[in-house]
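Some structures are shown below for you to check.
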Structure I
Amino acid sequence: MFETPIHADVALIKALKADGKGNLVYRKTARNFGPIMAAAARQTIVQVSEIVPVGGLDRKTW
């Protein structure tokens, strides 16, 4: 039996940090479904705690 995937028009997700180009840093359980839902939707609306300049997402703070 083949199930067709569900496509979303809009995804509402939460992330820890974002930069000006739309790169996101997720925390805790948001790392499980946040990136998948952002890729599956046509438009993504993100709530972030902090916006940093491009290049300001340092891997050491993740």
Structure II
Amino acid sequence: MLVQRWGRPPGAPYGRYPFGVTVTAERTFGGITIPSELRAGWWWGTDRQDEGEFFRAEITGAA
């Protein structure tokens, strides 16, 4: 998912910048499949995506 998010990435003034989330895995808990691994950050979809990534998560259980 890619959106234009208002904010201030490191070294940049406030404004709208590419921000995105990528789901890299799914898992099934109790018969329901949900995203279980994701990455997020600034500059998504550009050559600066790797430098802008600041969040990773892994869901290991759900009830």
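Hey, helix-only ellipticity at 222 nm (-39500 (n - 2.57) for each DSSP H run of 4 or more, over all residues; to 500) derived from one of I, II reads -1000; which structure?
The read-out comes from structure II.
Can you tell which of I, II yields 45 when relative contact order in percent (Cα under 8 Å, 6 or more apart) is derived from it?
I
Read-outs: derived from the displayed coordinates by stated rules, not from any lab. Small disclaimer: the values here were computed from a predicted structure and weren't measured.
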